[in-house]
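Please find the structures below.
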Structure 1
Amino acid sequence: MSSIHPSAVVDPAAELADDVSVGPFCVVGPDVVLAAGVKLDSHVTVEGSTRVGERTRIWPFAALGGAPQHARYAGDGTRLEVGADCLIREHVTLHRGTEGDRGLTRVGDRCMLMVGSHVAHDCVLADDVVLANNVQLGGHVELGPSVFVGGNAGLHQRVRVGEGGFVAGGAVLLRDLVPHAIASGNPALLVGPNLVGLRRAGVDRGSIAQVRALRRWLFFEQEGTLAARIEEAAGRWGADPLAEAILRFAGTTGPRGLVASRLD
C-alpha cells in the first residue's frame, strides 16, 4: 500500500502504485499517475495529466504538470511525462504541453534536473540529460541523449541540442547545437567538440579525430552554403557513425539555424 503522509492532499482519482511514498504537505491531482517506487519528499505539487515513471524522486517545492505559460493556452487537455529513475531537485518546474504543438512535455529516463531549473511547454528531453541549477528552457526545446546544460544557462524556444552536447554555465543558446559539441558565451558560440564526453562514452581516437576534422570543415575552413558543405562532407566522413549523426542533425536544423564558431 502507498505511504501517504496525513498532511498530504491526494485526490482519490489519482493512480498510485503500491510502493509510492508521498511526504508531508504534498498535493497530487486527479489525473496524475505515479509509477512504482516514486517518492515525493515534501511540499511537492503534481497536477494536470502527468505521469511520473518508476523510482523517480522529487525534492521539496518542485511543481510538476502546471499549465503552460502560453498566452493562447485555454485549458486544453495536454500532458507531462517524466521517465524512470529521474532526480528532480528543489524548486524545479515542469509544465504541460500546448495543444498547438505536440501537446506533450516529456522528460526521459535517468535525467537529473537540479535546483530551480525550468522545463517549459512542449520540451522533449531524451535519456540521461542533466540540467544544472537554474537552467531555463524555453518552449519546444529538444535535448538529445546525454546532454549537459550548465548552471544559469538559458535556451531560446525551439532550440535543439544534439546527443552529447554541452552548454556551458551562463550561456545563452539561440541556435541549434550539433551533437558532441560545446557551446559557451552570450550569445553562445561553438567552442569545440565535447572531448570529455566522447572519451567517457568510450569513443575511440579515430572517431574523435573524424569529428574534429568535420567540425573544422563545417564551421571554419570552407566557404559557400551550409547545405553544400554538408553534401561534400558526407562524401568525406559519412561512413563514420558519429560524423554521420552530426551531418544528419545539421541537415535538419530548424528555423533557429546552427551555432557557429563566430557571429554572422
Structure 2
Amino acid sequence: MKRLALPLMAFMGFAFLYLPIVSLIIYSFNESKLVTVWGGFSTKWYVELFKDPQILGAAKISLQIGVISATLAVVLGTLAAFVLVRFRRFRGKTLLTGMITAPLVMPEVITGLSLLLLFVALESTLGWPQGRDMMTIIIAHTTFCMAYVAVVVQSRLIDMDPSIEEAALDLGASPLRVFFDVILPTIAPALVSGWLLAFTLSLDDLVIASFVSGPGSSTLPMVIFSKVRLGVSPDVNALATLMVLVVAIGIFLAARLMRPSHTEVNE
C-alpha cells in the first residue's frame, strides 16, 4: 500500500493540473457555441480566431511589448548584477539590493498603482508621458522584469571563476576583449534564461498592464480577461490551445538542446 501511495498522489497532482488543460483543448474543437455542450468536431473557431482583429491586434501589441521589455530588462538587470557582484563594498549597496529585490515580493496591485501615480505626476509636471500607451507599459514591465534578470545573472556571476579573467588580462587582453571573449560567453546561458523569463512575465502580465495602459494599447491578457468576464467563448479556447502548443514546442526544443550528444556521453 505504501508503494502505491506516492505514485497515486503524483497521478492525482498531475491530473489536477493537466486535466483542465486537456478539456480546454478538446472543447476548442467544439462545433457548438456553448463550451460545456459538445456539438461535434470542428475547426471553425480557429478560423474565427484569425479573423478577429481585436485579438490579432492585442497579440501584436503583447509581442512588441514583450520583446522590447525583455531586451531592456536584460541590459539593465545585467548592469545591476555586475555592480552587486563585482563591487563588494560601496555606499548605498544595501539600498540598491533592496530596490532590486523589492519588485520580486511586491504585490502587483501596489506596483501597478505606484507606477500609475508616477506617470500621472510626470505628466502634470513635465508633460510626459502624454497619457498611457505602449511606452508606459514597456517602462512598467521593464521595471519589474529587470529584478528577475538581475537575480538570474547575479547567481551566474557569483559562480564564475575570477582567475579566468585575470589570466586573460595577464596575457594582454584588454578589459573590453575580456568581456566579449570570456565573461559574455560564460554568462550567456543566464542572459538567455533571463530574457525568456522577462518575456514570459511581460506576456503574461495583466494587473500592472491594466493600471498603466490606455485606449488602443490593450494587451492580449487584457483582451482575454474582458472576454472571459462575459463567459468563456470557443475562440478563447482556440487561442489558449495555440498558446499551449507554442509552449510545448518550446519545452521540446529546449529538452533537445540540453540533451547531451553521443560524443559527450562516450567521453
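Every read-out reported here was derived from the displayed coordinates using simple, explicitly stated rules and does not represent laboratory data. Just so it is clear, the structure is predicted and the values come from calculations on it, not from any experiment. Cβ atoms are built from the backbone, for glycine too; each structure is taken alone.
For structures 1, 2, calculate mean count of other Cβ atoms within 10 Å over residues 14-21 and state which one comes out highest.
Values: 1: 16.0; 2: 10.1.
Comparing 1, 2, the top value of mean count of other Cβ atoms within 10 Å over residues 14-21 belongs to 1.
So distance in nm of label points 7 Å out along Cα→Cβ at positions 94 and 246, computed for just one structure, reads 4.4; which one of 1, 2 is that?
Of the options listed, only 2 reproduces it.
For the read-out mean count of other Cβ atoms within 10 Å over residues 102-109, a value of 20.9 was computed from one structure; give its label from 1, 2.
Only one of 1, 2 returns 20.9 for mean count of other Cβ atoms within 10 Å over residues 102-109, namely 1.
Which of 1, 2 yields 0.55 for FRET efficiency 1/(1 + (r/R0)^6) of positions 30 and 126 (r between Cβ atoms, R0 = 30 Å, to 0.05), as computed?
1
Assuming 2.0 is distance in nm of label points 7 Å out along Cα→Cβ at positions 198 and 230 as calculated from a single structure, say which of 1, 2 it is.
Matching structure: 1.
Given a computed value of 61 for percent of Cα pairs over 13 Å apart, for residues 118-157 alone, which structure among 1, 2 does it belong to?
Going label by label, the one that fits is 2.
Between structures 1, 2, where is relative contact order in percent (Cα under 8 Å, 6 or more apart) highest? Mind dumping the intermediate values first?
Values: 1: 9; 2: 32.
Of structures 1, 2, the maximum of relative contact order in percent (Cα under 8 Å, 6 or more apart) occurs in 2.
If helix-only ellipticity at 222 nm (-39500 (n - 2.57) for each DSSP H run of 4 or more, over all residues; to 500) computes to -25500, which of 1, 2 did it come from?
Source structure for this number: 2.
Taking 1.6 as the value of distance in nm of label points 7 Å out along Cα→Cβ at positions 86 and 166 derived from one of the structures shown (1, 2), identify that structure.
2
Supply the structure label, taken from 1, 2, corresponding to Cα extents along the principal axes in Å with the calculated value 65, 41, 29.
The correct label is 1.
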